[in-house]
1. Comparing distance in nm of label points 7 Å out along Cα→Cβ at positions 46 and 126 across P, Q, R, which is largest?
2. If relative contact order in percent (Cα under 8 Å, 6 or more apart) comes out at 32 when worked out from the coordinates, which of P, Q, R was used?
3. Given structures P, Q, R, which gives the highest value for distance in nm of label points 7 Å out along Cα→Cβ at positions 158 and 174?
4. From P, Q, R, which structure was helix-only ellipticity at 222 nm (-39500 (n - 2.57) for each DSSP H run of 4 or more, over all residues; to 500) = -2500 calculated on?
5. Using the calculated result 3.6 for distance in nm of label points 7 Å out along Cα→Cβ at positions 54 and 86, pick out the matching structure from P, Q, R.
Structure P
Amino acid sequence: MKKKYTGYLFVLPHFLGVCLFLLLPFLDVVRRAFLRTAGGFCGLENFKTVVFNEAFRLAAGNTVKFTLVCLPLLLFLSLLLAVLVYSMGKAAGVLKNCYLVPMAIPAACVALLWKLLFDSHGLVNGVVTSLGGRAVDWMNTGSAFWVLVGSYLWKNTGYVMVLWIAALDGIPKTVYEAAEIDGAGRAAAFFYITLPCIRPAAFTIAVFSFLNSFKVFREAYLVAGNYPHESIYLLQHVFNNWFLSLSVDKMAAGAVLLGLVAGAAVWALQRAWERQ
C-alpha cells in the first residue's frame, strides 16, 4: 500500500496547484459563458454570437492553418536534428546548448529581430534592393504568415529536439547491436527500431508542441499590435481585443469553445495513437 500511494503523494502538491489556479478559474469561465456581462442567464446566446463573429472566424481559421503547417514541420525537423545530434555522441553537447538559445531569448528581443529583418527598411529589403528587386513591406502582406511560421520553428525546434533526444536515450544500445549483427543497415534500424521505440514519447511531444503553437501571440502582437495583417490575426488577438473592450461574455464563450476543440483534438490524437 505504501508503494502504491507514494506516486500519488508526489503528484498531489502540483495537482492541488492546478486545481486552485487553473481548474477552478476555468469552471468560473464556463459559468460566465452562459451569462450576460451585465448579469442574467442567456443560454447559448454568447456561443452563437462568438461563432458568427467574423473576427473570431478569421482568427480561428488562421490559428488552425498555423497549427496544421507548423506542427508537422516542427516534429519532422526536430526529429531529424535529434537523430543527427544523437549520433554525434559526446561532441553534441555544444550543439544542444546552441539549439536551446532561442528559448532563452525574450519575446521583446524576438520582435525587435523581426523588425530589424522584415521592416520595409530592414535587412531583407536591403538585400533585395541591392539585387535589383523592389522592397516589400513583409509584415503587411501574406508573407507575414510565413515569417510567423519561421519564427515559431526557430524558437521551438531546439526544445523539441531535446525531448526527442531524451526519448532516443531510452532505447537500449543492445537492440541496435543485435540488429547490426543481423545485417540491418542504418535506415532499417531507424524505421524498425527507432521509430517504434519512440512512439510513446512522440504522443507527449506532439501534444506539447500543439499546445505551444497557441503561444506565438506575443511576438505577433509586439511587432504588429492589436490589428496585424489578416493572415496572422490569431485567436489570441481576438481575446485580447475583447479583453480591452470588457466583453467578458464573448471571452468566456470563446474560451470554452477553444477548450472543447483543443481537448477534442488531443483526445482524437490519443485514440489514433492507441489504435496504432
Structure Q
Amino acid sequence: MRLVRYGKPGKEKPGLIDAAGKIRDLSEVVADIDAATLAPRSLARLAKIKPEALPAVRGAPRIGPCVANVGSFVAVGLNYADHAAESGMAIPKEPVLFNKARTCIVGPYDDIVIPKGSQRTDWEVELGVVIGARASYVSEKDALEHVAGYCVVNDVSERDYQHRRGGGQWAKGKGCPTFGPIGPWMVTKDEVPDPQKLSMWLDVDGERMQSGSTATMIFGVAKLVSDISQYMILEPGDVITTGTPPGVGDGKKPPRYLKAGDTMSLGIDGLGQQAQRVVAWSKPA
C-alpha cells in the first residue's frame, strides 16, 4: 500500500494511492496516518480494502507529510562511506545518531526556507524508515518486524550551524523550519522486499547532484533499528532517516549551496519523488 496525507497544512486527511496513482479517501476508515494506523493489525485491516471501494479525491490537493504526529525524528550521519570521505570524516564504527526537530517536518512539495542569514544550506536525499511496532532492545534479526514502511526524506542541512556553531552536535543545522520534507507517501514494507536495494537521486535546477543506492549503506535498516532501540524506545509513527550518498553541496569543489529560486527534485525507486522550491526567509507578518 501507498499511504498518503492530503490537504492544507494542519488539516490533512488520510488517503491511499490506487493502482492508477489517484488518491482515495481513507477518512471514514482511519482518523489519520498515525501511530494507531501504522500498527501491524491496522495495516493488515487496511490491506484488505479494495481501493476502488473508497471515494476518489478530486483535483490535485496539496500532499502533506506522509506520517502524522511523528514522535521521534531520528537521523543517522555518515552512513555511506563515500559521503563520509567527501565530508573529510572517518568511516564510523558505530551508527552516528542525532535528532531532527519534529517542527522541521513538511510535505514533499512544500517550500524550503533558507534560515535567516544562512549561506550554507544543503541537500541530502535519504531513505526514511517508519516504525509500526514498539521497539526496545530488539535484535537485528527481528528488527524489520517493527517497521511499518518506507518513504523519501530530504535531510536539509545548514552546514555553518551544523559544524561551526554546533559545538560538536549537529542538531542546530538539521532542525530548522522546513528542513524535513517526508513523503510523498509511505510504502508499506510488504512492497519493499529488500530496503538495501533501492536507487536514489537528487537534482538541483535539473542538474544531477546525488546518485546512489541503499546497497552502499554502512549500516543497513535492520542494524539501525536494532542499534537505535538499544538507546531509546522507538514508538509507532517514529521516523528514522538513514543517511545520504555522496554529492552534497558541502562536499563539492568548490562547495555549492542552495539559494532562493533554486528547485530541488529527489526520489527513491518505488517510493516516489519530491520537488521543492527554495525561498528566502522573511519576517512573519
Structure R
Amino acid sequence: MNDTLIEEELRFNVNGHRIAAKSWGDPDATPVLALHGWLDNAATFNRLAPRLRGMRLIALDLMGHGYSDHRPASMPYYIWDNVQDVLGVADQLGLESFSLIGHSMGASIATLVAGAFPERLNKVVLIEGIAPLVTDPEDTAEQLALAIRKRVRLQGRVQKGYDDFAAAVTARMNGRWPVDSQAARWLVERGLEQREGGYFWRSDPSLMLPSILRMSEAQVESFLQRISAATLLILGKDGIPQSDRRIALLRNIRTERLAGGHHLHLEEQAVGLIATLINEFDLV
C-alpha cells in the first residue's frame, strides 16, 4: 500500500442535489468511479482503494446514502435514476469516457450505465452483483400495491436510533451480510449522525421500502446485451448466487470466484486478491 496516499472529500451538484464522494490517489491521475451497495456508502472501498494502482478512485455516496442528499419525499428511489447521477458526476469531472467499479447494487447501476451508454464506458468491474432485481410482468400490479401500502405505513413513523456509536457498529457487524469490526466502523462513521435522542443513520428511511416499479428480466437483458466494455466479475463463494444466463449475455467478461462473502472486498483475506485482479485488468 502507498503510505502517502492522498484521500479527499468531494462534493458534486447534480440536478440541484448534492452528491458526496471520497477519493483516493493522485488528484492528477485518471479518475475511476466506484459505486457502493444498498445501505452502504463510499467507505465500503476503504480497504480496497489503497491497494489500487495508477488511478484516482472516486467513490460516490449514492443519493439517500452517506453524506449525499436524499431524494425529495414525493420521489421513490428507482435504481435507474442513479444512471443520470453517475453521468452527471462524470461530466463534472470532464470525463468523455470512464471506468466503473460497483459492488452489489452499485454493480447493478454500473451495468445500467454501461448498457445505456456503451460509448462512455471503458471497463467495468462488478463485485457481487450483475443487474437489478426484477418483477415478472404479471406481478407488476401486486408490486405497486405492496410498495404503496408500505410507503403509507412508513409515514409518521419515528426513526429508531442507537444509544451509542458502539451499538451501531455491533448492529452493522451482525447485519444480513456481516462485516468485521473495522469495516463496520468505517461504514458507521460515514453513515451515522448524532441527534437528540441518540445516534441515527443518515441514510433515507425510504430506501427500506419495496420498489414501486421494477424492470422485467427481458428489459434487464436488453441492457446486458448492449454492454461493449470489457467486464471483470468478482464473486464470493459464499456470496449471493448470480444468474449464469446474465453472465453469458456479457460479451467480453472474465469471471473470478474467490473465497469470501457478499462484502468480500471488505474482507482481509480477499481484498488483496481483488486488488491484484483489478490492477491487472488495467482500468485506466
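1. Numbers: P: 5.0; Q: 2.3; R: 2.8.
Structure P gives the largest value of distance in nm of label points 7 Å out along Cα→Cβ at positions 46 and 126 among P, Q, R.
2. Values: P: 32; Q: 25; R: 21.
Clearly, the read-out refers to P.
3. Details: P: 3.7; Q: 1.6; R: 2.3.
Largest one: structure P.
4. Working: P: -24000; Q: -2500; R: -9500.
The value was obtained from structure Q.
5. Q
Every read-out reported here was derived from the displayed coordinates using simple, explicitly stated rules and does not represent laboratory data. Computed from a predicted structure; not experimentally measured. Cβ atoms are built from the backbone, for glycine too; each structure is taken alone.
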